[in-house]
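FYI, it's all coordinate maths here, none of it is from the lab. If you're wondering where the values come from, they're calculated on a predicted model, not measured in any experiment. Cβ atoms are built from the backbone, for glycine too; each structure is taken alone.
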Structure P
Amino acid sequence: MADEQKIMMLTGASRGIGHATVKRFSDAGWRVITVSRQAVPGMCPWEAAKQDHLAIDLSSPVEIERGADMLLRLLDGDPLHALVNNAGISPKSDDGERLDSLTTPLDTWQQVFQVNIFAPVLLARALINPLEKAGGTVVNVTSIAGSRVHEFAGSAYAASKAALSALTREMASDFGRRGIRVNAIAPGEIMTDILTPGSEEAMLPSIPMGRFGTAEEVAETIYFLCNDSAAYINGAELHVNGGQHV
């Protein structure tokens, strides 16, 4: 039906890019189901939070399986038009410094890959039937750190985002045969409250446009990929970084 309300599911919804994405899709009339580690705070102004938010720990495969079952029950047979895998972690050392390939503990590598690379594909596989029913789309949020050594992003984070870029291509081939498009966006330096102190001064010279991006600009790119304007875009990774990657 032309007037059917579209449904999107978003991980990592509590702040920054995730929060802006919820607002962009909600303003466009979509039903937005959000996922994060914590329950929605009681003072949250979003009216749908109580019924359309799930607390799922993406670092646990068991939790992901449980959460996927909850999401399917929440959909109740409705199609899922978009899955946005935005959640990601980038641990620092105890003193807040970048963890490189020499200093990252093995359990940290495993945790980062579980959240940043395994969780997106496990969720997409679990939700493939409602995605196929909608002729829907998956958007994976990668990073500029996946294609170059980054001054602040740790080695495990960077490696996981590079893997997510490759996974996006694999998923585009596999899911595309079932009518589901899979793409990625790779944000550069985005002005959010999780920026590493001092990063703006250090990174601005490398950005041709001379400024950091906004969460709203990233959300707008995600929205584009989830709509008919991008109906023949599959397996792409869009750089949202003001030219920093050139």
Structure Q
Amino acid sequence: MATEMMNDKLRETEAVFRIRGVSKVYRMGEVEVHALRSVDLDLFRGELAVLLGASGSGKSTLLNIIGGLDTPSEGTVEYLDHILTIADDAELTRFRREHVGFVFQFYNLIPSLTALENVQLITEIAQNPIPAREALEMVGLGERLNHFPAQLSGGEQQRVAIARAIAKQPDVLLCDEPTGALDYKTGKIVLEVIERVNRDLGTTTAIITHNAAIAAMADRVIHIGSGRITAIDRNETKARPDELVW
């Protein structure tokens, strides 16, 4: 109990992301779409957070802004001592390259490259990478290094994508519906990999999903609806991915 209290206090002082008053408006002709409305949020070092909401709730927009793929219409986003909302394109590119790993619903692997070569694309440009072979072994694909994407199942391709994301040893791992294209059994395997990366590497991890069952594995669950954060819950006891049922 004392250790848990200590960890809670530590996280309260180690917000790696500070998001304040963030709104995002998309303009299509004369129509304005408010994807985010005055969002305030902190993400803490080493936590596993689930951003839970229905399709169109704004969760992907928020994740893209956190990851430096998009910029807000209003508000500020700080990552440690970096103010992302005043950064130019080159600075955002450097932020993504040095600090963030992305995992998307669709794997975005290069079909003509093997699993090993897909991961090596990242290790060749990263500052302090995990060797590509080691990253693939971490996600349970040590025997599939020389297979092409077409020779891998959907779950294996997603694990290659995770290996590629973690190979540069990112401080932050952002996962956008990582199980959305997978069946139940395979999705749980992918969640086990993400949970292990968070636990073993201490990577601050955010998973966005519409699947409420996944929330049970998180430290905190951030509920999003109509572009706003509607509630934040903390799990006193986290479920293991293999315990999830949906």
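Look at mean count of other Cβ atoms within 10 Å over residues 26-33 for each of P, Q: the largest one is in P. Largest in mean count of other Cβ atoms within 10 Å over residues 66-73 among the labelled structures P, Q is structure Q.
To which of P, Q does the computed value 20 (relative contact order in percent (Cα under 8 Å, 6 or more apart)) belong?
Only one of P, Q returns 20 for relative contact order in percent (Cα under 8 Å, 6 or more apart), namely P.
Largest in Rg/Rh (Cα atoms, Kirkwood Rh), for residues 90-177 alone among the labelled structures P, Q is structure P.
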